[in-house]
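Please treat every number below as a calculation from the coordinates, not as lab data. From a predicted model like this one, the values you see are computed outputs, not experimental measurements. Cβ atoms are built from the backbone, for glycine too; each structure is taken alone.
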Structure I
Amino acid sequence: MRVLLLQLDGKLPNLALMRIAAHHRARGDEVEFRHAANISALERKLWEFPEQIYASLIFEKTRPLAEHLQFLYPSAIIGGTGWDVRLKLEDVGITTTEVDYSIYPHFKHSIGFTQRGCRLRCSFCVVPNKEGAIKEVSTVADIWRGEPYPRNLLLLDNDFFGQPHWQARIEEIRAGNFKACFSQGINARMLNDETAAAIASIQYYDDQFKTRRIYTAWDNQKDEQRLFNGLNALVEHGVKPDHIMVFMLIGYWRGETAADRDYRRARLRAFGCRPYPMPYVRTPELVGFQRWVVGAYDKRISWERWQSAKYQPSNLGRDVGQLSLIEQ
């Protein structure tokens with residue numbers, strides 16, 4: 001059988017497609033993989049006469065692209081969070097837990113979950129509906145590809161410290177001299193001295209394994225005290241504030257104002273960590289606010305001036321316009 005795999009969005013390797021590839025290669029099928037992030041990529045001749053097509057999407061904004069694929073290839077099997085949070089690989093006959101890294105030949109790290117699910121039920125998050133309650137799924141040894149690959153773990157856990165045996169996973173990371181990226185973030189609101197010390201004790205990195213980075217989030221201003229208790233615990237145990245990137249959900253809560261957004265931004269800047277606004281809806285104002293903060297323009301110019309420049313660095317003076325992400 002000739003099998004075509006399509007990744008419709010997302011920058012990281014897609015574990016579902018990797019499992020599908022492993023399943024079909026074990027059966028002796030011929031497997032081809034493609035990124036297809038727009039309609040022109042779908043309409044291009046992707047492969048000669050595939051007998052089965054699988055596609056995966058993470059974001060709901062990609063749904064129109066998936067629907068176009070369905071129009072072109074009605075028999076295509078489509079899944080992922082952006083399509084149907086209830087659909088599982090097992091529902092379409094994929095039962096293997098093995099993953100095939102060969103479809104991502106330039107990716108040399110190891111990727112996977114130590115746990116699935118989450119303790120919380122945030123209204124804007126699909127994880128509880130998709131994954132349910134906390135369950136442990138893998139050890140570090142299960143995830144690492146082994147020699148000669150680097151000891152870099154790109155963890156997709158949504159609630160690492162929610163699993164009962166997180167101490168064992170931390171010890172495996174530490175004892176094995178692994179670098180770890182908690183790519184989906186650590187819930188700083190629920191950190192205590194023990195968990196903060198655990199994070200500080202390992203080599204935490206960004207998803208490129210180039211920069212020291214811890215990801216967390218501040219989605220609701222009401223969580224301010226709990227969040228900063230956790231952030232302070234991290235710093236007290238040796239994590240530099242500049243190592244912490246805090247994703248800010250904006251444009252979600254009813255009645256949210258520009259002042260509400262700016263309060264969180266200013267509070268995080270004052271603490272010394274890196275705010276990263278995430279628009280729930282991509283209006284010009286919210287995307288402009290994101291660009292203002294992520295580009296570190298907020299360090300040099302006011303929001304009012306940024307608005308008057310129509311959220312474009314090119315409309316600013318030369319010195320201000322040359323700010324870059326590195327300066328954040």
Structure II
Amino acid sequence: MEFGFSIPPRGPMATPENIATLAQQGEAMGFGIIAVTDHIIFPKDIQSMYPGSSTGQYYAAGDGQGEYLEALALLSFLAGITSSVKLLTAVMVIPNRPPILTAKTLATIDVLSKGRIIVGCGVGWMREEYDVLGSPPFEKRGAVANEYIRAFRELWTQDSPTFDGTYSRFANIVFSPKPVQKPYPPIWTGGESPAALRRAGQLADGWYPFTDNAHVPLGTPGQFAEVAAKVKRHAREAGRDPDSMALAYSANWYNDQEAERLPDGTRRPLTGTPAQIADDIKRYAEVGVRHMMLSMVVRRPGVTVQQSLERMERFATKVMPLL
């Protein structure tokens with residue numbers, strides 16, 4: 001199992017010094033992935049339904065609204081201050097950036113990091129962000145994402161890339177340098193809707209869902225396995241090997257200080273003692289999870305970088321050895 005954590009994109013921890021401290025010490029502790037989340041702009045009035053809330057309201061809409069480090073620029077910074085940890089976009093909203101420029105930026109980061117980028121991508125949920133950026137129509141975001149993924153692969157693998165799609169077209173160009181990773185950097189897609197599950201099975205190298213989606217619960221190994229089976233079915237139907245797909249998991253509720261309870265009274269996985277958490281991780285491994293992102297950097301008001309480092313250290317010294 002490979003473990004990772006997210007770098008805060010905003011707030012008091014999102015300074016060059018704090019980001020460098022978290023990234024470098026996390027790498028030294030044995031974490032294998034550093035993730036960055038993605039928003040480019042925050043409209044002041046957000047009416048779009050947020051999937052992570054049972055009410056549909058975006059919980060952080062009034063908290064530091066408008067502040068967000070750009071994801072690909074942040075990944076470039078991380079590439080320069082680390083040496084071995086993988087760098088994950090978790091997840092990049094594909095339609096909100098031009099495909100050729102995005103493919104070039106990602107290839108550049110892969111070259112500068114010596115082959116460490118993982119392209120986690122999805123279609124997003126915020127219509128207002130699409131509108132202000134002048135992105136393709138929000139209603140077409142799934143089709144746009146599918147097309148851009150195919151365009152990325154064409155640009156990254158072909159000596160004379162050519163593409164004739166609805167939302168992206170190019171020919172008679174040189175695209176260089178190519179990514180270091182061959183044939184191209186791994187592409188993980190997120191999403192839990194039927195269309196997102198098809199996208200993952202038909203096009204992606206891995207599935208990285210939003211595991212605290214209020215409408216598609218994935219908070220237990222059994223729930224995850226049930227939905228992952230649909231992704232694998234789509235892969236088989238597309239003539240792909242479902243066992244070659246990476247399965248990743250993100251637990252924003254990780255708690256090594258106390259056991260939390262689910263509505264049915266059972267203990268919530270990945271909360272409790274180190275031994276309980278290690279046993280939970282083994283259960284996720286049994287259903288195919290190979291990459292697990294944990295909420296090591298806590299962004300609540302008043303939580304310091306040192307407290308987050310202590311949390312990471314406890315996991316590295318008390319949980320990892322049990323695995």
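Which of I, II yields 13.5, 44 for Rg and Dmax of the Cα atoms in Å, for residues 242-305 alone, as computed?
Working: I: 11.0, 32; II: 13.5, 44.
Label of the source structure: II.
Thinking of I, II, which structure, once Rg and Dmax of the Cα atoms in Å is computed, gives back 21.3, 61?
Working: I: 21.3, 61; II: 19.2, 61.
Computing Rg and Dmax of the Cα atoms in Å on every structure in I, II gives 21.3, 61 only for I.
One of I, II was used to compute Cα Rg over 2.2 N^0.38 Å, for residues 34-193 alone, and the answer was 1.19. Which one was it? Walk me through the numbers on the way to the answer.
Details: I: 1.19; II: 1.07.
Attributed to the structure labelled I.
Taking Cα Rg over 2.2 N^0.38 Å, for residues 138-233 alone as the criterion, which structure among I, II has the greatest value?
Details: I: 1.09; II: 1.27.
Largest value of Cα Rg over 2.2 N^0.38 Å, for residues 138-233 alone: II.
Tell me which of I, II gives 0.85 when you compute FRET efficiency 1/(1 + (r/R0)^6) of positions 74 and 314 (r between Cβ atoms, R0 = 35 Å, to 0.05).
Details: I: 0.20; II: 0.85.
Only structure II yields this read-out.
Using the calculated result 1.8 for distance in nm of label points 7 Å out along Cα→Cβ at positions 58 and 162, pick out the matching structure from I, II.
I
Using relative contact order in percent (Cα under 8 Å, 6 or more apart) for the comparison, can you identify which of I, II gives the largest number? All intermediate terms of the calculation are to be shown ahead of the outcome.
Working: I: 10; II: 17.
That would be structure II.
Here helix-only ellipticity at 222 nm (-39500 (n - 2.57) for each DSSP H run of 4 or more, over all residues; to 500) has been calculated and equals -8500, so which of I, II was it run on? Mind dumping the intermediate values first?
On the way: I: -8500; II: -11000.
Comparing all candidates, it corresponds to I.
Could you tell me which structure in I, II was used to calculate distance in nm of label points 7 Å out along Cα→Cβ at positions 266 and 282 as 3.0? Mind showing how you got there, number by number?
Numbers: I: 3.0; II: 1.7.
The correct label is I.
Supply the structure label, taken from I, II, corresponding to mean count of other Cβ atoms within 10 Å over residues 154-161 with the calculated value 16.5. Walk me through the intermediate numbers first.
On the way: I: 22.4; II: 16.5.
Label of the source structure: II.
Identify the structure, out of I, II, from whose coordinates FRET efficiency 1/(1 + (r/R0)^6) of positions 114 and 130 (r between Cβ atoms, R0 = 41 Å, to 0.05) was calculated to give 0.75. Spell out each step's value before the answer.
Values: I: 1.00; II: 0.75.
Only one of I, II returns 0.75 for FRET efficiency 1/(1 + (r/R0)^6) of positions 114 and 130 (r between Cβ atoms, R0 = 41 Å, to 0.05), namely II.
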